[in-house]
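Here, each number is a calculation from the coordinates, and none is a lab measurement. As the structure is a prediction and not an experimental result, all values here were calculated from the model.
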Structure P
Amino acid sequence: MLQVVPQMRIFAACEPVDFRRGIDGLAAECRRSLGEDPFSGAVFLFRNRSRTAIKILTYDGSGFWLCHRRMSKGRLKWWPEGGKVALAARELQVLLWNGDPRSARYDEEWRRLPQPSLGD
């Protein structure tokens, strides 16, 4: 089971890739255009040219996971621009539901819990 946790490094490739590529082709793209090691355990995001699908590639220590998500209606509303963009886990969740992580409202990442009183 693939689980995305806040400590994971997540990188989005801003330029579209050929979705005929499989694990080996996307791993090569991680090295070539993102400058990252596909065996590092980071999560890598790719989109197709028409902005209707996302592929996610990650290595879990024993093998690669390749996930493909295709929009049933419409296109991706938002995708990062630039060469390589790092995302937080919560931004990835918004992106996968076809939202815009820049306009999403989030709670603070870390909140101090109130200290219990030990009695007076």
Structure Q
Amino acid sequence: MSAATLIYDGECPFCSRYARYVRLRRALGDLRLIDARRGGPEIDWVRDKGLDINAGMVLRIGGEFYHGAACLNRLALMSSRSDTFNSVNVFLFKHPQLARFAYPLLRMGRNATLKVLGRPPLSA
């Protein structure tokens, strides 16, 4: 399997920590972490697909893109249970329905935190 790429908001404390702590099963290869605020060709992939990074992280595996709740669900399904964080991640988000329910709440928390910290949304 080709390496997976996770594109996230590097100025969001929640997104950054999540990206740093998520661990994929070794058989799946490495997870490349891309801070969307730094730009680059990966951000062009996101824009070309019509995805809004402000509305959710993006996971690319080969030619497939997963955005927002689908990204969270896919990462949970691919995660190891190597530590408490990853075990809780798998437990909470392995079910697509729960990920779809929780993601808007997580995004609201992200947006409120960015506003309090005085950090602007990512440019489109």
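Quick check on the output: 38 is percent of Cα pairs over 22 Å apart, derived from one of P, Q. Which one produced it?
Numbers: P: 38; Q: 30.
Of the structures listed, the value fits P.
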- Query: Which structure, out of P, Q, was helix-only ellipticity at 222 nm (-39500 (n - 2.57) for each DSSP H run of 4 or more, over all residues; to 500) derived from, given a value of -3000?
  - Reply: P
